[in-house]
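FYI, it's all coordinate maths here, none of it is from the lab. Given the structure is predicted, the values throughout are model-derived calculations rather than measurements. Cβ atoms are built from the backbone, for glycine too; each structure is taken alone.
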Structure P
Amino acid sequence: MTNIQSPLSTMNKNISNKRIIGLDAVKLIAMLSVVVSHSINVLIAYKQDLPMSTICHSLTAGGVPLFFMVSGYLLLGRKGTTYKYVAHKIWAIVRYIAAVCILYWIVMALIHWDYAQVKNCASEFVNTFMLRGPFTPFWFLWTMTVIYLLLPLIHRFYAHHTRAFAWSVSLLGVFCILLFAAQFTNLRYSDRTLLQPLKMWKWMFFFALGGVLRAYPAPRMHWGRIAICAAVLNAAQRYFLELVIHDTSNLAFAGSPISLLFYIAVFCWAIQRKWGGNYVLRTAGALFMPVYTIHYIIIQQLTSLHDLGFGSYITYPLLICVLSVAVSLIILHLPVKGGMARFFKL
């Protein structure tokens with residue numbers, strides 16, 4: 001990565017050898033956003049506590065985009081990417097998904113004393129791509145396998161033509177905005193027409209955007225205040241526009257200029273803030289995969305508790321978050337040689 005006509009090499013020298021606590025903050029925000037989003041989806045499905053459920057749901061909009069931005073920030077900041085590394089990462093993802101599906105149905109078979117249920121492992125594995133079943137959130141992992149396949153090419157473009165890369169990402173962002181706007185035209189485009197893993201233009205944009213923000217750090221501004229203002233505007237657009245496009249999902253609005261401002265502001269605020277030696281942030285990274293894996297199962301098992309009275313848009317997501325984190329901590333502290341955390345490293 002020498003002779004690059006961009007700030008990239010200088011940035012890598014300054015930050016490649018030390019942990020960026022701000023990224024841990026982004027991952028924590030993204031993790032909690034995903035859990036709360038999936039929890040509030042239950043309330044919205046039952047049309048409960050509207051419009052407050054819609055407003056609270058809009059605050060979780062950054063979950064998935066922030067995950068991709070963190071991945072791009074880290075992976076494109078590597079000194080180099082080999083196909084051996086790519087193969088290792090893809091195999092780790094496929095192995096993890098398969099292992100979780102097998103373990104889940106073994107547990108189900110033991111609980112119900114019906115060993116025939118183990119045969120559901122294969123269909124459950126496929127369902128992770130089709131957004132069905134208890135591991136619906138694993139579509140994110142499948143999308144990452146596609147990004148990993150393309151990573152050597154993307155990284156080469158990023159490292160040797162950083163300015164052109166940044167302009168390309170800008171054009172891809174404009175394309176995402178146009179597709180979002182198309183939902184309100186006679187083109188009859190709907191964000192629901194494709195499965196999430198197939199919308200690669202959207203996820204590639206957020207992944208690459210993370211790399212751009214590493215090569216060209218955003219100026220120091222009051223990003224926290226900007227994020228709050230963008231969150232208010234995002235809540236307003238969701239309240240008025242969800243009825244127009246007949247879609248209540250966060251990802252249907254991922255291409256909105258207001259949403260993009262919200263994601264970028266949260267990311268820049270977390271990166272630029274001085275966190276010090278924050279113990280919670282340094283240890284929260286280990287919780288990501290366990291929480292991401294089990295929270296949807298907990299939601300499915302506790303759907304009947306969605307009606308907790310007034311304020312369910314707070315109490316129900318809070319219950320799911322607490323249980324997801326608690327169960328994850330128990331799993332991570334199981335007395336296994338080498339520690340359970342290594343099983344969740346992809």
Structure Q
Amino acid sequence: MFNGFLQRTAEFQALELRIVDLPQRSSFQSGIGRRNSRQALLVGWHGANGLIGYGECSCRPDPYYSAEFLDAAALLIERFVAPKLRDGLSYEELLALLGRIRGWPFTRAAVEFAFHDYLWQRDGESLFDQYAGPRVRQVPVGISLGLQDSPQTLERTIHEAQSDGYRRLKFKVDPDFRQADFAACRHLLTNDRVYFDANGTLSPDDLPLLEFLTSFGNPVEQPFPPHQIEWIERAQGQLPQLRICLDEEVKGLPTLATAHRLHYLDELNLKPGRVGGLAESLRILEYCRQHRIPVWVGGMFETGIGRSFNLHLAALMPDAYAHDLSPSSRY
């Protein structure tokens with residue numbers, strides 16, 4: 001699949017870790033919590049002739065989206081990854097080294113991104129170039145919008161997103177979602193593709209809310225916690241029209257294949273960090289293409305470093321309606 005690219009080797013002198021904190025222009029509220037800034041762990045692969053490849057660990061500073069969080073990610077790299085790196089390491093050897101670590105996909109991905117970026121700068125070729133599938137020159141984008149505290153702020157948020165030209169508006173929801181407020185603004189959304197993302201905060205007991213969300217005609221993203229995937233079958237037994245877009249549930253190709261075999265997903269939000277890196281993302285993309293699973297790139301409020309990888313990955317998905325690739329003007 002990668003045409004020998006994984007046999008390429010990289011010079012190595014040092015691995016640099018740096019946590020940055022980018023203030024946001026406005027806070028963002030989801031079922032996970034409130035975010036006022038973007039903290040990110042940046043990984044620098046120092047090689048020959050002053051060349052540095054950069055990667056980003058896009059997990060949160062807390063363990064509420066996944067088990068990973070920034071401080072622990074940095075510690076894992078310092079103790080279990082950096083000491084094993086050496087000059088002349090091949091891409092394939094790096095993936096094998098990282099593959100020994102159970103879990104920690106965001107952390108493993110950050111090191112792979114840095115290694116890959118170093119090769120890309122040095123050789124002028126990337127793993128994206130090896131992918132045989134179709135691609136696009138312009139990537140359609142949508143935006144993820146946080147929980148709103150009043151009909152007025154919701155209406156203003158909708159107008160702002162529409163004026164910016166986003167192809168899809170995705171709204172965060174939780175069990176306390178203000179359904180009446182949203183119903184009052186529904187007339188504003190007649191020409192928009194509307195999605196909802198629960199970040200795993202709902203249960204089958206939230207059937208009235210799920211019925212409202214499905215009335216917009218699109219899959220509901222990650223309605224249930226990732227360790228409760230069987231709730232999908234239970235909810236669909238009562239609400240057959242419920243379609244599912246998985247996010248947190250899919251941590252790699254094996255979990256995707258299992259969910260697909262069990263008919264637990266209709267669409268996939270693909271986040272390169274969440275599935276363990278670029279090589280795994282491309283394998284997942286190929287699986288989705290072969291099995292006709294709609295797929296698009298999701299975001300974790302990445303810095304420009306992480307977003308650049310997401311953008312190149314999104315360019316390999318010509319059938320995607322929109323990706324969560326909002327601009328850096330949020331910071």
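For which of the structures P, Q does the calculation of mean count of other Cβ atoms within 10 Å over residues 23-30 return 12.5? Source structure for this number: Q. Taking relative contact order in percent (Cα under 8 Å, 6 or more apart) as the criterion, the top structure among P, Q is P, with the largest value. If helix-only ellipticity at 222 nm (-39500 (n - 2.57) for each DSSP H run of 4 or more, over all residues; to 500) is computed to be -9500, which of P, Q is the source? Checking each candidate, the match is Q. Could you figure out which one of P, Q the value 14.0 for mean count of other Cβ atoms within 10 Å over residues 95-102 was computed from? It must be structure Q, since only it matches. Given that P(r) over Cα pairs in 10 Å bins from 0, in percent, derived from a single structure, equals 5, 26, 34, 24, 9, 2, 0, which label among P, Q identifies that structure? Corresponding structure: Q.
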